[in-house]
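Pasting the structures in now, so scroll down.
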Structure I
Amino acid sequence: MVQMESLQNFMLYASIQEQPVTPVLNRLAGESLYFPYIFQQIGSGNTSDAEFLSNTSIYPIGAKAMSEAFGDRIIPSLPRLLKSSGYTTRTFHVNEASFWNRDKLYPSLGFDQYYDKPYFSQTKFNRFGASDEELFRVGIQKIKAFRDRGQKFYTQFVTVSSHAPFVIPKEMKRIKLTEDLDKSRLGDYIHAINYADYALGTFIDELKKSGIWDKSVVVVYGDHFGLNKNQHTPENISKLLALPYHDPISRLNVPLIIHLPGQQQGWVIERTGGHVDILPTVANLMGIDLEQRNFTAFGQDLLNVEHNLVGVRYYLPEGSFFKDDVLFIPGKNGFRDGRAVSLQTFHDIQDTASLREDYESVLRLLKQSDSFVKKLPRRGENIAIHRTP
């Protein structure tokens, strides 16, 4: 599982002077299950909330990071589901695990071990630490060790090289931009995403060389937007990149790619979804029956649902939702003065009466998720994971 920092979906297949920005992700999407209509659902915990969401299928509460609010709980999760099937579970991040209380979050999610800053070269790529290449270099060593011991494994990688403000070392820049772009923050973002894409490619190459690739399910997704609406207008982005861009649709749209063992033919799945749907979809592909396990998920298996309702409560007003081809955003008076936009055309939808029931359903779903997570048992003080050699 690779969580890509600040990766927005519009970067896939974008090109500058005939140079693809994300050639690795483009190839991967072309030979995998590619979900182009996935939307972020994070709260104030940002990247750490995305980690929480993808591993739990529980909505963040919004105003407080889930790692801070519920890092003392025993949380039903993908690591726990896989551990019960004989997997070892590890997570990798080049920053200190205390950042965003990850040292509390990871044991709550049931990870066996985390690898944070001390495990990586202390060379500084950006303010968070080492580069994505270093993240994957260490990761592939550990993965090979698991393989050599005959150990099934679930590994999660949280990248940071494409984190704002998107300033990467000059020697790491791999794409030539136009003069206008090269001197802009948008250009910095493109350079950072292009580098992160390259680093992912080094990881995929090593998985293939080691023979692990064709025995693995590989999941790649974006954690949240990179282009802040206060610094980038849709008009300017569209003009400089010659592609359509809508705020908030394009801003909140992140990619999800799932590659299956031996898969060569790609499949584009246009079902609308969110981070909350990653766990149910992956569980299905791994042969895990959530109903049989009595596992509560607030998302859907995107491969086996005809319609999907995805709630948002942060970066958009609470009760906002994505459904099929629609984004609905409530107004100051809730549904009454809300507005709807088509995900396909970016045009306003005038008749919103049929969306009232969906709006009320989303509000109920958010309350149910909040109630569920608040009732989870607290873990004992002795239940923790630490850095180990």
Structure II
Amino acid sequence: MSSLSEANTHFAVELFKQIRGSKEENIFYSPFNIMSALAMTSLGAKGHTASEIEKVLHFNEITGNTTGGTTRDAVQNSGNVHRQFQNLLTEIKKPSDAYQLKVANRLYGEKSIVFLQEYIDNVKKFYLASVESADFVHAAEESRKMINSWVESQTNEKIKDLFPKDSIDSSTVLVLVTAIYFKGQWHQKFKTENTVEEKFWLNKETSKSVQMMKQTDFLNFTSLVDMKVKILEIPYKCKELSMVVLLPDEVDGLQKLEDQLTAEKLIEWTSPQNMKEGLVDLHLPRFKVEASYSLNDPLRALGMVAAFSDQEADVSGMSSAGGLVVSNVIHKSYVEVNEEGTEAAAATGISIGITSLPHYESFHCDHPFLFFIKHNKTNTILFYGRVSAPEV
């Protein structure tokens, strides 16, 4: 494994396999956002705590790194991983008229804990984020509201109450905050007059009515005969970002796809060698997903154990004070998919009339599917999700 984008794909798929165990039909999260926040933590971790986080993020496979010593050592020993993140975040956070992408990353530490200036400087340098103080001991509820208010201000007020009541108390010493908001304009918008009410099959016996958007366009497409899965890339305006949809041929085929999906397969299936442009008749439901996850248990299951342990946690690269431990990793995300993407969208591309069509591929998302949204220049999966029962 040689790149951060590969590590990102591995983390995305592995975290999905943990989250899919929840009862939620629709799943949506940002592996990139969570990864960057955890990487900030690894920057201040040492010993076993650091090596566990690096293994979960697949950093060790990029660098062959064994961690120890100071924060400066961690930056040097981990090769260019943190610098890769710096470049990646800088690239992704570039302003664009094509989409809205707001990332919120912060570490909140109990104010009685003094953070090392070297760590604070590196978090700001490499992760474009900050370490903030909070009075968890004497004002836990006020601190919770302060954190939630900051996240809301960073995410167009779409992400509210990231931390629910009583999730932060006087025993909290360190809180890792990660939230993300995205809204994009399609490269070729769907015409609203073509949207009709259609059935979306939850399984072979049950369906629900959805607003099904329709268009025919030249898009990157592949069909995996052995897996009985079709894959389609739908670009956003300027083609800086794309949504990639993985649609099983069978109504009840998603379970098999999820069971067999690996990062290696995902990278291979969606490579330029496999995705070829063709004329596609696309049916995609309108949907909106707002999701919130406590990531403590999924991250423990992936192997990040010590950071949450009072006895084992070693984040002395953040502070020389003892007893510092990660209390909560909570992630909340929001996505909305509709005909235009945003109200200010400009139509681009060529509209093709149905009467003059040559052979075209059928891609009808009328049953459960997986999707991810990637930043094309860096080949980074920003968002990953599942739609089993579209809501609008």
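Match the computed value 0.95 of Rg/Rh (Cα atoms, Kirkwood Rh) to one of the structures I, II, and report its label. Could you put the intermediate results ahead of the total?
On the way: I: 0.95; II: 0.99.
So the calculation was done on I.
Please state which of the structures I, II yields 139 when volume of the Cα convex hull per residue in Å³, for residues 48-239 alone is computed from it.
Derived from the structure labelled I.
We did not get these values from a lab; they are worked out from the coordinates using the rules stated. Please read all numbers here as calculations on a predicted model, not as lab measurements.
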